[in-house]
Structure I
Amino acid sequence: MTGYGKTVLQLPTKKISIELKSLNSKNLDVNARMPSAYRAKELDIRKLIAKHLVRGKVDFSLYVEITGEDTTSKINKTVVQEYIKQLKEVVDGDTTELLKMAVRLPDAVTTERDDIDEEEWSSIEDGINEAVTKIVSYRKDEGAILKADFTNRISTLRDLLNQVIQMDPDRIDGVRARLEKGIADIKEKVDENRFEQELVYYIEKFDITEEKVRLDNHLDYFIKALNSDDSNGKKLGFITQEIGREINTIGSKSNYAPMQKLVVQMKDELEKIKEQLLNVL
């Protein structure tokens, strides 16, 4: 959701600079800065931005530089002359120095607030749309990079899952061997049928077949959602939660050091995906 767009408009008597900066945020949060004369159009500006930027913390800035002869600030001659008169009563100074003091006092300079004409607003509107287009283009470029990164990390998770699947028979054999060794160590005669029943119970307790299938499906679903045309950042976030749930369950059930090492790698890859998802609309 990060991005930057800037447009500079050269009007007959002023130069207007429009800047848009976008950072990550769960919702659209627009912070607008502009001269008071343009506040009447703030709602329209927010609507223009919200039309194209669905999410993100957006800073909008509009700067105006007067380049022509017209200016909205005027010297209030009567007030300045009265200030100079009063200052002379207080101190005997040079008129130029007194003038410098007078123009800094309240009401010495007045600002006339002119309404924005339709032609100027139309130019500003076009400028905002151009800046928004630049941000959208920036976001698309960043999105293409993120998509490639997500695809690679999901591929890594699938490779790790395949390694889990391949070592699972050895893990089950290890569980069986440990149980048989435990019985042998206590040197007790046991009912073979009862032992087999208990063995089946423990093996079923450690069985991760369902988790492997669900995890594989979640990985497929993530890629499908990633390739869709809809805005799907939140959806991808929900899928990663399900992926994490299956990985955690495999880790808690594994009871097998080599598999737990794979689970740690899977968690690491998933955390990197979650961090990058903050950049997705």
Structure II
Amino acid sequence: MKERIFAGVDIGSTTSKALLMDEKREILSFALQFTSFDRDESGRQVLESALQKAGLERDSIDYIVATGYGRRSFSAADDVVPEIVCHGKGTVELYPGTRTIIDIGGQDSKVIELDQNGIITKFEMNDKCAAGTGRFFEVLTNRLLGVTMEELGPLSLESENPCVISSMCTIFAESEIISFLSEGIKKEDISMGMNLSIAKRIIAMGKAGRVMFAEPIVFSGGVANNVGVKAAFEQLLKKNVNAIKNPQNTGALGAAICAMEKYKRKK
């Protein structure tokens, strides 16, 4: 009997991801690329990349679910599911028992609360402002500090006296950082100041929605690759924060799980 294959395609504002999974819930492949202006084409390209990695053909997929900002643009999808639902399912699959998800992507951030059964009970989301997203670091890091995104996390952990970036606006924060540099403040202290600034904003956003940040707390999204931001969350929350090993695949994984569930219900 032919093995059933399910695909999750997460078309985000910055990157598009595709994940293939079999009916035993084993991940067969994962692909990621930058999202272009054509959301449909971005979805098709990243799905094709995942198929090539798995050595599969397009007709081997039994069901496709799309999620993310561009989900309704992806014409190859059998169904669409909101990204909050997919991030919840994907994270619980990778980290059973998760009670709080902090997800920071390129242009949005989310705090999701789950009950003991993995059901989403509350969430707060920022998709209107660059502050509190990966874009905050992208705009400020290389141009002002002369370091790459990969270098930023380890550099910030060397900080002994983090500066305080008081502005929640990326533009005003840029002015503050320029002032710190002119005063001769170390790059590592500015870097950790940036991490603490974004962590404070996300925590405030969650608490405004009455998210209690119950443990286990899981950190996902592209910014979870920054070890300094993880450290900032732990410092401010005084709780352990678990960063997922491949933090950008949770949405696509959740979409693939939804694809399997929808296919089985259909049958």
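Bear in mind these aren't lab numbers, they're just calculated from the coordinates by the rules spelled out. Because the structure is predicted, anything quoted here is derived from the model rather than measured. Cβ atoms are built from the backbone, for glycine too; each structure is taken alone.
Before moving on, here are some points about what is shown:
- Origin of the derived value -12500 (helix-only ellipticity at 222 nm (-39500 (n - 2.57) for each DSSP H run of 4 or more, over all residues; to 500); candidates I, II): II
- Once distance in nm of label points 7 Å out along Cα→Cβ at positions 94 and 238 is evaluated on every structure in I, II, the highest one turns out to be I.
- Taking relative contact order in percent (Cα under 8 Å, 6 or more apart) as the measure, the highest value among I, II is held by II.
- In terms of mean projected area of the Cα convex hull in nm², the structure with the greatest value among I, II is I.
- Per mean count of other Cβ atoms within 10 Å over residues 6-13, the highest-valued of structures I, II: II
- Looking at mean count of other Cβ atoms within 10 Å over residues 30-37 for structures I, II, the greatest value goes to II.
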